[in-house]
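Read through the structures below before going on.
Read the figures in this text as sums done on the coordinates, not as results from a lab. Only a predicted model underlies this, so the values are computations on that prediction, with no experimental measurement involved. Cβ atoms are built from the backbone, for glycine too; each structure is taken alone.
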Structure I
Amino acid sequence: MNEAIGQVLSFAVGVAISPLPIVAVVLMLATPRGRINGPTFVAGWIIGLTVLGGIVLAASSGAGASEDGEPATWVSVLELVLGLLLVLFALRQWRGRPRGDEPTELPKLLQAIDTFTPGKTFVIAVALAAVNPKNLLLTVGAATAIAQTGIDTVEQVIALEVFVVIATLGVAAPVVIYYALGERSAKLLGELRTWLATHNAAIMAVLLLVIGAKLLGDGISGL
């Protein structure tokens, strides 16, 4: 099981460092429904990752991701594909980063965040966690990495839970700060929001490039 947990750490960190979802949580906490929508977003995020990870894990295990404790050939091919896609995403993020004093514009979805109901917040959180292309690729990679170790079902579930917990730290941190510091959290969360919104593209480009290169290396060594 230790091997499986070690395999998913980089993927979990990649999901946890998701600037726009973190910005979304920070913005929610500043709205009248913040005390409800903040925790609701975290709950939706956890469920989205758990459901997606569970589906991929079950499918990978059923497809024989492990052969005598070693990754199956199709797993190595999948790692190559995922790695290449992540590298392409990284290049796209880098090319789309703000230049110089160019203003950073938030997505239209986040501009209307003060109108979100708890139900809409939950759905958006699930989508950002599990349907967002970057998180989708990383979660598929994590679940496949767990399955390829050949450990039993209980240990696979525990490894997936570890992945989900670490992957949730990014969006959960602002909520914890909000409840721990109360009104004093406003300045800190505001600075965090500004920094993440400004450097979102650069952060994601570097992160995706590193994880993509790792997957490409794993895929090549497994063939």
Structure II
Amino acid sequence: MRLLDELISSLSNSDEKVKDVRVGISWIGVLSRNLGLAKTYLPPHGFKVKDAGRLIGKSALELAEYSKSWNLIEAGIGVAALNSLIEPTGEKINVLDFIIGKGKGRKICMVGHFPRMEEIREAAQELWVLEKTPQPGDFPDTAAEYLIPQADIVAITGSALVNKSLQRLLELSQGYTIVFGPSAPMSEVLLDWGVNMIGGTRVINLESALLKISQGGNMVPQFKREFEFLVMRR
């Protein structure tokens, strides 16, 4: 888990305390310096979160260690805690517009299902979509070993950090690499791992975002008044 270790180590001088934790059906939010986000991967019934009910008041760095857990609810809490310690900065660029423009006539591999797939498919020479639960036309995530090294552009959901697949996906990528989505840490550590572009999220309406997470807010468009999308580039 070297990638997670490096991300946590890069924040080791922080002493921020956790002020709030919300675990929704789609998103997890942890409030410390900022409101950090991560994808909720609902585990099989019976998984328990360590210290549930006593997370507020812990140090955000202590909670960030949860990111290494194989209980993916704990891991999501950990990634959200890690993101809560990072100040999102960057340019206001629409990542999907960028992929459509840069991907014209190129081979694109996308890890995760995103909006505007048909537009991307029309622009690309070839588009491969990898998913754990493939839809018609998708490839299973196990095809990553074969398809990612062939791609000119590799776009990876930030939630791959939660399920521990991101490190291997970055090792496989030989093309222009993008990591994006609310779970993506806007950290130079990812740039050091060969990522060319990070598309992350800054929460601009804190109370409303916490409320929507708690009440089952699902798709990113539901948070258009709460989230601002920024891009860091290498």
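For the set I, II, ranking by mean count of other Cβ atoms within 10 Å over residues 51-58 places I highest. Ranked by distance in nm of label points 7 Å out along Cα→Cβ at positions 27 and 163, structures I, II are led by I, which has the greatest value. Which structure, out of I, II, was distance in nm of label points 7 Å out along Cα→Cβ at positions 139 and 195 calculated from, if the result is 2.2? Only structure II yields this read-out. Comparison across structures I, II (criterion: relative contact order in percent (Cα under 8 Å, 6 or more apart)) gives the highest value for I. When helix-only ellipticity at 222 nm (-39500 (n - 2.57) for each DSSP H run of 4 or more, over all residues; to 500) is computed across structures I, II, the figure -26500 traces back to I. Upon calculation of semi-axes √(5λ) of the Cα gyration tensor in Å, for residues 83-146 alone from the atomic coordinates, which of the structures I, II produces 25, 23, 6? Computed on structure I. When distance in nm of label points 7 Å out along Cα→Cβ at positions 59 and 211 is calculated for each of structures I, II, structure II comes out greatest. Looking at distance in nm of label points 7 Å out along Cα→Cβ at positions 131 and 155 for structures I, II, the greatest value goes to I.
Here distance in nm of label points 7 Å out along Cα→Cβ at positions 115 and 203 has been calculated and equals 2.1, so which of I, II was it run on? Write out the running numbers ahead of the final one.
Numbers: I: 2.7; II: 2.1.
Considering all the candidates, the number was obtained from II.
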